[in-house]
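Student: Please go over the structures that come below.
What follows is calculated from the coordinates using simple rules that are stated; it is not laboratory data. It should be emphasised that the depicted structure is a prediction, and the values quoted were computed from it without experimental measurement. Cβ atoms are built from the backbone, for glycine too; each structure is taken alone.
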Structure P
């Protein structure tokens, strides 16, 4: 039986290999993880407010991560969101674009620079009450 910390994670990520690595590491760390490959479906799940953390890749099909981020931060579209939104990307951003994304997100991680276990450690150190 795996440990449980009671935290639920939605991983909106279309790369199967990366999402599987995240699921393994986060499940081992006690998280309940759902993966959504499609941006539109990911947005619907995120808007359900059933998650503590949303790991959001910027390059997902149908609705981009930036569009999802804007919808989640728009009180008219997502009025009750309590989840922390962590951007996960390998996409190079212009400094101004990245700064705009970072203002709206609770974290910004470059996938190539962190291991799945480091991701679990980062999530363990989030102040979920802030």
Structure Q
């Protein structure tokens, strides 16, 4: 399998799960316990799923450059998809999208996305 195909599959599988978990987090969990605590609860779930999916896609013989390309592509697609959703659903701006990473919940989410992106190099 090519690194591009693996990166797209990795992104798609994890983004789909994150979309479902995120909807639940925003509508049910965050109103009850706050945004930062809700993200803190979601991160281990989505990173555990990322670890599983990554393990299914990465072969033992894949070189580090292949793994890096897979993770970088998946991370880039994730950020692009989140930006597109933010602009489409919230009617916001690119500046507003970037500013969300300044608050604790946004920073924690970004940290989890970075871990997601580098997982293929360690799995």
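Student: From which structure (P, Q) was relative contact order in percent (Cα under 8 Å, 6 or more apart) calculated, if the value obtained is 39? Please list the in-between numbers first.
Tutor: On the way: P: 24; Q: 39.
Comparing all candidates, it corresponds to Q.
Student: If helix-only ellipticity at 222 nm (-39500 (n - 2.57) for each DSSP H run of 4 or more, over all residues; to 500) is computed to be -27500, which of P, Q is the source?
Tutor: Considering all the candidates, the number was obtained from Q.
Student: Moving on. Output the label of whichever structure in P, Q has the greatest value of distance in nm of label points 7 Å out along Cα→Cβ at positions 27 and 67. Walk me through the intermediate numbers first.
Tutor: Details: P: 3.0; Q: 3.8.
Largest value of distance in nm of label points 7 Å out along Cα→Cβ at positions 27 and 67: Q.
Student: From P, Q, which structure was mean count of other Cβ atoms within 10 Å over residues 19-26 = 18.6 calculated on?
Tutor: Values: P: 18.6; Q: 14.9.
Clearly, the read-out refers to P.
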